[in-house]
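Dropping the structures in below, format is structure tokens.
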Structure I
Amino acid sequence: MSLAPPSTSEILVAALSLLIWLAINCGLVFLIHYLLTLPMRRTERGLLFLDLVETAVKQGQRIEEALVSISQSRDQTLGARFHLLAAWLEKGLRLSEALAKVPRLLSPQILAMLSAGQQVGDVRKVLPACRQLLKDAVSQTRGAINYLVVLVFLLSPSSILIFNLLAVYVFPKFDEVMEGTASTSAPLFGFVSHSMRWLIAAQACLFTVLMLAALIYIGGPRVTRWFKFRGFPLADWIAWRMPWKHKRMQRNFSAMLGVLLDCGVPEAEAVRLAADCTANEIFRRRAARVIAALQRGVKLTEAVQALDDSGEFRWRLTNAAHAQGGFLRALAGWHESLDAKAFQQEQAAAHVVTSALVVANGTLVALVAIAVFSALTSMINAACQW
């Protein structure tokens, strides 16, 4: 018996279905790529802006005039926010004032560093610290890849839905059958059946935490501001407690403090401006203790102990005060060490968290599978005794 060849309409429907399927998958791949590379694009935008500022300084132009002139070329690659910044500069605002009007153009740390550079009269001196900060996006993107794998393959909504279906439809049926066959030799199944709701809740909580982390990763500093409550800056407290973020804050503060001290800025003012460059309220509060100590006559090398419980920063700053070539040059090696340690710790944390989630999810799946098979074994044994 020969099969009839497919009709033209059936071929068109199949081809259209294939095209739709390909379009959906391509769209998902593009969306994942777009969201995953957001920090890199922010970095690219920041580096381009810093290059424009440095070029203007080297050519002896006022930064504000140079940026307005560049904006008048209507180059679309600069982005809409750059042209908005130029519009504010055309109204006579200084660079720091105009940047405050366009906060999404650069990160808060870069904005504070450029503002500090203008206050000391030489923006070019803070540009190396700005570029060093922008390199952090590479580590963030690498870490995000690990979390993405877990989010897609382990803690996706589909896995939570499957466990819900098991808890609502499958396990109750097993309970009914086991009661009908008088099977009582499956304690593991009973434990899993009664604990299923808690297991699903735990999985949902982990999924929510990962989604929140993904939201912060995608939104960047704009989303982080949502968690800076007036009485308790939660996001800043968490960042302070994360070892790699804490080290990067130390690096940014130390680099800016070195630049400001080398420029002759008074110690108290230098500490305040450098703390602002961390964009962290907890660090600012610690810096306020340092400023209070300086006003009481305590030496800077003693006062900075409030910023570093380990005492390493105090030791480094004491050595830098006796070194030749300025604070920034003397502290450069420590800054590179902090950057390397922060990268290592962030990647290690990403691997540990993702590995733990993989093991936990695998244990959960194995537990459910063993419970089901123990229930089946118990029912078969009960049926054989009839």
Structure II
Amino acid sequence: MNAGAAVRARPADFARWGERGVEGWSFADVLPAFKLLENTPTGEDAYHGRTGPLPIRQRTDDELTPSLAGFIDAAVAHGFKRVHDFNGAEQNGVDGHPVNVVNGVRQNAAMVYLTAEVRERPNLTIRGDVTIDRVLFDGTTATGVVAADGTAYRGREIILSGGTYGSAAILLRSGVGPADELTALGIEVVADLPVGRRLQDHPFFHTAYALAPRYLQMGPVLGALLWTASSEAAGDELDLNIDNFLGTGRDARRMLEGVKLSRAIARNPVFAPFTTGELIPGDAVADDTTLAQVIASNVAVHGHPTSTAPMGGSGDPWAVVDSAGAVNGVSGLRVADASIIPRIPSTVINVTVIMLAERIYQRVYEA
């Protein structure tokens, strides 16, 4: 599944969640949940858990291919510092990438949480190959869900964890969403909420290089990371992984700046011996105007969707759920997945989503 990146959202990301009126999600609030979920043998104790279910490993120098190590050295030569632990105190710089990969296998949530021991619990039933159609309501109280084959599953509380697309789609089919759109589709409105209105993802544009014959090693797939700020970053923002898909001038400028930085590092004399030339966008793309056009024509989603049912305070017009994932305007229904993130973090989202679920459990069921 993808490359196994395992990087936390930053304190500045959680501060922006607070701007939406979300309570209990500062970095100080969530750090214990991050530590609880992970087992990581390296880094400072203040930032890392040692006994959790999810193994997270910081790539070391001896794990890197020559070209990955060359990229790090070239970034350092370009003026960036080595970080050594992107899930520690500082992220602005370059080093090996944190991953949830052990012996070449990505350790996903199902593998590390749904162990044989957990699957034997008498109060847990796991059913596969079930597509949930909608939530069942008695008035505005959720009483269960119904599958696409018509099978109903009843419960005292219903928790949707279908992901950014899946949970939003279930809510909409259930009558929880923008009233005008639901009415136009003949769906009875249970709660008029802005479901699906704030979908966010990371934009993605890659530069690619042909490796030199002596340096053709290709594994690990994910090895090195440079995480830094553009010249237009605000405050403590490390923003080169964030923009509105070129929807504003600032977005386009920051994306252009990031791509130019990538090309500059690749052309640094320290990295140059590892390649035989740039494949994408190619040496023929030389000026900013042409490069911006190439970016605009090829930018893609990174596959980190969030925020279709975002958390928010009482004054947030975009809020679908409260700070503990409970759906506004109804009872007995909660969402716990990436859809409730109020603003997409500045990095990959998988570890942050697992933390989110742990944190909601702590707040609701351990309180």
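Each value in this text was obtained by applying a stated rule to the coordinates, not by laboratory testing. Since we're looking at a predicted model, the values are computed, not measured. Cβ atoms are built from the backbone, for glycine too; each structure is taken alone.
Each of I, II could give semi-axes √(5λ) of the Cα gyration tensor in Å, for residues 45-92 alone, but the derived value 25, 15, 6 comes from II. Comparison across structures I, II (criterion: mean count of other Cβ atoms within 10 Å over residues 125-132) gives the highest value for I.
Given that mean projected area of the Cα convex hull in nm², derived from a single structure, equals 20.6, which label among I, II identifies that structure? Mind dumping the intermediate values first?
Values: I: 32.2; II: 20.6.
Clearly, the read-out refers to II.
Have a look at I, II and say which one yields -8000 for helix-only ellipticity at 222 nm (-39500 (n - 2.57) for each DSSP H run of 4 or more, over all residues; to 500), as calculated. Source structure: II. Out of I, II, choose the structure whose coordinates give FRET efficiency 1/(1 + (r/R0)^6) of positions 53 and 349 (r between Cβ atoms, R0 = 25 Å, to 0.05) equal to 0.85 when calculated. Label of the source structure: II. Assuming 0.00 is FRET efficiency 1/(1 + (r/R0)^6) of positions 21 and 309 (r between Cβ atoms, R0 = 25 Å, to 0.05) as calculated from a single structure, say which of I, II it is. Comparing all candidates, it corresponds to I.
Relative contact order in percent (Cα under 8 Å, 6 or more apart) was computed and gave 19; which structure, I, II, did it come from?
It traces back to I.
Out of I, II, which structure matches 0.00 when FRET efficiency 1/(1 + (r/R0)^6) of positions 197 and 301 (r between Cβ atoms, R0 = 25 Å, to 0.05) is calculated? This figure was derived from I. Consider the structures I, II: one of them gives 65, 43, 28 for Cα extents along the principal axes in Å, for residues 117-244 alone as calculated from the coordinates. Say which. This value belongs to structure II.
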